[in-house]
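Rule-based calculations on the coordinates, nothing more; no lab input. Worth saying up front: this structure is predicted, and the values here are computed from it rather than measured. Cβ atoms are built from the backbone, for glycine too; each structure is taken alone.
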Structure P
Amino acid sequence: MQLPDRMLETLFTSGVQDLFHGLRELLESKWFVPFTIWRTESNICAPVTGYYKNAEGRYDIHDMGYDGKACNRKTTVLEFFDERIENKCTVFFTYMGNVYGVVTFHETPEDSQLGCLENVSGYLGQRLAELVARERNINVYVDYQKKLEFVKQSSRILRAVELDEVVAMALTFFMDVFSAEAGCVLHGDDFKGFGIETDDIRKHITISDMPAYDYAVKTGFTEFVEEHIECSKFNIDNVFIIFEETNNIHILLFNIHFDVIPDKEFSELVSSIVSTAVENAVYHQKMTKLKVQESEMAATGEILNKFVSQRISADKNFSIEGINFPARSAGGDYLLAKDTDEGTFFCIADVCGKGYSAAVFTVVLSVFTENAEHFSADKALDKMTDALNRFILSKNFGDRFITAFFGFICKKTNELKYLSCGHEPIMHFSDKDTKITSDFLPIGLMEEPYQVKSVNLKEGDCLFLYTDGLIEYIDEDSLMNAVKQLAESGKEAILDTLYKVLVKDTAMQKDDFTCMIIRV
């Protein structure tokens, strides 16, 4: 079939509106009587151009007499309130069973002219389908670009670091982007509004017969409302309710003007931006709090460490060396050596647990053990141990306890008096190597009568004391052999050598590393 040149030009226009414009010019210039061209979407026809271009009604294709055929030559009447349109015949532009456009004639055209248009109706329907699909794709792309630009602009909300700042900035941003006439934020009992007051949403504005405040609070999602809005004080056409679930924040925007319709997808996008900003602010607050706590704990650690010596040494009638390297910034091991007029008091202890809580117990130990002038008296060790045990029990620390070895070496006789409370065995290297074991429970478990024991030390004897942190790296027998070999070799800095050999990676130290060596 040969098509007129003007029809070919119409078919190859680049847009829907251009096609309807070209068809109108063709109909006006050559063939037909008064007509109206209608654009059809989802079977609903809206006038585009022609005799009834200003018609207010929207009509179903079946109201126009569509029965699946390209042309209906019967008269149909369209009525909408006081509007009445009489169609003498109608041509439908169809493709793949869908109607994309309609021409109605309000006077009867000649059969030859009507037949010509009927013959090309399928081509017009196909072309309209192509142009509509292209137009939709373009609109989708444009909407995508608009949403993308919206996300880029919303980054300023994400820069806020305080929750109140996020809420205030979000309201300002959304009112600006959506050109809202008024807006407010509901966050718990707090209300922030621009152009609107709390009484307005509680008394004057209703949505679906509910006060706007109640409606928003009960809405558990972001929603764009255009219907069932009443207000005795303002003219309100729409309300955009943005909901942030984490902190139960509602942002209400009144009379927004935005060229992207807040559909479900876009509403979820808006809501997620607010949620992300809130999460960032909450995270920042937590991190700030943690940094403050870390700073305070570091200062606490420095204070606690002042009560415990990291390294001790003494060289009177005998030599004492000790090291205490905590696994964390503050440890639960304790080390002390103190000279008195009659001899030297020393102790090594290990608090159950690690870190700052254990370090607090070392402060208690230091208070009880620093008064060295009392240690030379008879029964001083058992009295001190009993007092310490009673004090710990009185505080009811539950499963907290202390293993400890308290010793006193008499300056004149080299006699060792000691009390061991649940502590690791003390290695005594002499003519015959032995171990000094514990006779009592750890301090802080229960009351018991303490009795001091004694051992006579000879010149050349060696005592090695340690906490259970060393057993993390080496078993007891191997440790005893290693210390004995180092002592017999005459090597200096035995304890530091032991630490370097056993703790290969200090950053991964498992437990507090504390030990003491006494050589007579």
Structure Q
Amino acid sequence: MSNRDITTALEFHELTKHSYASVRTSTYRLDLQNRPYPFKVYLEAPRIELPREFPKPSLPTLEALAGRNSQEGRGELDIGRLAEILYFSAGITRVLQHPLGEFYFRAAPATGALYPIELYIVSGDIPGLNAGVYHFDPGEFILNKLREGDYRDYLSKAAGEEQRVREAPATIAMTSIAWRNAWKYQVRSYRHWFWDSGVIAANLLAVSVSEGIEAHVIMGFVDEMVNKLLCVDGSVEEAAIALIPLATSTMEKATKKRRRISQEEHKTMPLSRYIINYPAIWQMHKVSSLTSVEEVQEWRRQKIEQSGDEAYEGETHKLEVWDDVSSPPLWETILKRGSTRRFAQKPINGKQLATILGYSTRGLDADFLSSGASLIDVYLIVSSVDGIPEGAYYYDRKANSLLLLKRGAFRRVAGYLCLEQKLGEDASVVFFLMTRLNQVLRRLGNRGYRACQFEAGVMAGRIYLAAYALGLGATGLTFYDDEVTEFFSPHAREKSNMMTVAVGFPAYKARRGDILLGVVKHDRKVESPEGRG
């Protein structure tokens, strides 16, 4: 089966929908004693200590989200700035003591706090770090060296002869370890690969802006080539899902050389006592894979040219100007960010809502989108926003307006749509990030399923950052798929919900996180998680 045969993607989406019936008939129970270890631990790979002193992204949060940095030219990348980007994208900010053990919360959210996403670096020589392929371990705050030498030309080839990869001093590659999230969410966890990588990318892109580094999202690449380079299997345990080259002022093209690479294997610590494999996940990943450089190049030519804003007759609410709001430095916002566990039913103001919408939908620099285009349409239930009547709305980003779809008090509906969670009911506003899935798949093939889930994840990550920059709270929530579409219809009748985020005032005062480096010590003497205590 090829990427162009979209039957599998459509069937997978149907298979993984939540419904009132499916939630109540599920017999799956978590084995809490088999919870996957949240870090990938290499047992023998050479380890490189990352610097404990590194810059902090000091640009105001909203300016970073807008992609605005007034400094002239581009910044430079050395091991200190690389450590900064890695930490503020995926580093540990909080440690929670729990009867089941310590829980390590990170700079970006993750579904179920399971953190399935791993970061790798493919670099040339940069100050403080020799050319090579590395894995980032946020627990010990180290790099594991997997390959020595400059593989940027090989990676560029895998990305369809992408010049930005060849010229960038380093590219960050994201992978997902399937079992780490499937332990809780089973087959539906494939969607979470892209939600969880998207929110990390939101942080990474904002931090890069703060440092004057250009970052670009690449979703099109030859899967087998990238997986081989990163020394992951790509078909049973872990697979590459995105590349983000970091363009700087001191770019030097990688030397073109023979692109064949050896098959490398590195021993790693088992995740848990046993692993359940879900063939539907890997079938979906296989049929959305690209198999040749030519296929990558053709896929990229199919990029989406425009966003889905559409004409609609009805009552509109023009939002306030939102690009004059001050905000704290990005590093402070990232440390403040958590996932709100309880909302106070307290109104936010219209300008706060306008600011969150404006900065979270600013456009994504990605290979599957033309400038200004988007796969995601934003729908929302407003329950408590000063100056905006309660109701269901569609956000017209071009006109900076809310289009009223249904007037009324929908708190209980919001809670129900969010899988009957109180968080959805108590939030001031709930965002539903939707896409015309059939249309995206017809254009981009099965790989479009990855792209629209990923863009929704980036948008959700930006909602988080904008909300916390404004002194609010946010949390991502799962949802009843078809019920969301039905509620926002007829306007949304051809759309599928990708992700949901609730925003409001927290009902408690949360403690700010800290920069926690090297707080985990893996026991490499044992190869079984049963011996880790």
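Using the calculated result 17.1 for mean count of other Cβ atoms within 10 Å over residues 394-401, pick out the matching structure from P, Q. The correct label is Q.
Figure out for me which of the structures P, Q the number 8 belongs to, where relative contact order in percent (Cα under 8 Å, 6 or more apart) was derived from the coordinates. The partial results should precede the final answer.
Details: P: 8; Q: 20.
Attributed to the structure labelled P.
Computing FRET efficiency 1/(1 + (r/R0)^6) of positions 98 and 354 (r between Cβ atoms, R0 = 41 Å, to 0.05) gives 0.60 for which of P, Q?
Working: P: 0.05; Q: 0.60.
Value 0.60 for FRET efficiency 1/(1 + (r/R0)^6) of positions 98 and 354 (r between Cβ atoms, R0 = 41 Å, to 0.05) corresponds to Q out of P, Q.
P, Q: which one has mean count of other Cβ atoms within 10 Å over residues 282-289, as calculated, at 12.1? Label of the source structure: P.
Here helix-only ellipticity at 222 nm (-39500 (n - 2.57) for each DSSP H run of 4 or more, over all residues; to 500) was derived from just one of the structures P, Q, and that gives -9000; the source is Q. Looking at mean projected area of the Cα convex hull in nm² over structures P, Q, structure P comes out largest.
Given a value of 14.9, 43 for Rg and Dmax of the Cα atoms in Å, for residues 106-225 alone, calculated from one of P, Q, which structure does it belong to? Spell out each step's value before the answer.
Numbers: P: 25.0, 76; Q: 14.9, 43.
This figure was derived from Q.
Of the structures labelled P, Q, which one yields 62, 46, 38 when Cα extents along the principal axes in Å, for residues 178-409 alone is computed from its coordinates? Source structure: Q.
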